[in-house]
Structure I
Amino acid sequence: MGYRVVRLTELMAYEFGQVEGDIGRLDERALGSALPQGMSYSRFMDKLKSGELALLTDSPSKPVMLRDGMSKSWSLSAEGQEVLSPEAKSAYLSRTRMLGEWSYYSSLI
């Protein structure tokens, strides 16, 4: 399974469903080349939990974000609620609101 790392501030709306929430089961070897150059595994995990970085994969075993089919909005999954710090939860929700507003306004153009 391939992983990719992005800063949360660069996470795009189409990537919300690709954020892996089951980070507790990952070890350094499983991450492979996704671990940023020069960053220790423990520091990387701290940055994931704090919401500074997001770990993306095509098929997350436990996605951090879930899309509500009726309202077309994104929310934190139970796994996301468990693994993320309060600041990270707030950052993810802020990101969804920001991109949701951008999406709305761009559709008016």
Structure II
Amino acid sequence: MKCPLVKYTLIFLVAILTSSLNGQVNQRWNVPVLTMDGSIIPNALAGGFNSPQFSNIYLNEDTLVDLFVFDRSGWKNLTFLSDPSLPGSFIYAPEYENSFPELQ
């Protein structure tokens, strides 16, 4: 390229266009996972536990006791809200996991 203005303009455009790219994809946790007969598997995308510690907690400030799970082997926090329609069952709520301090 003979003109340095064109060269710097192209570099600037490439830098601007590539800076808007996302390296991570937002995952949707509310997608239903079905069995072969069509029934929904609850908490299918919550993941498995290797060495969990369970604790009662009030996450969403209702009168129901919610569940906090700390997996010691993966240093992972998992949060579950109590399901008011079915006592004793929980719904995976990943939006509360960022409310806890990062583990080291």
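Every number in this text was worked out from the coordinates using simple rules, so none of it is lab data. Please read these numbers as outputs of a predicted model, since none were measured by experiment. Cβ atoms are built from the backbone, for glycine too; each structure is taken alone.
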Ranking I, II by distance in nm of label points 7 Å out along Cα→Cβ at positions 74 and 90, the structure that comes out highest = I
If helix-only ellipticity at 222 nm (-39500 (n - 2.57) for each DSSP H run of 4 or more, over all residues; to 500) is computed and equals -12000, the structure in I, II = I
Supply the structure label, taken from I, II, corresponding to Cα extents along the principal axes in Å with the calculated value 73, 41, 29.
-> II
Among the shown structures I, II, from which was the value 34 of relative contact order in percent (Cα under 8 Å, 6 or more apart) calculated?
-> I
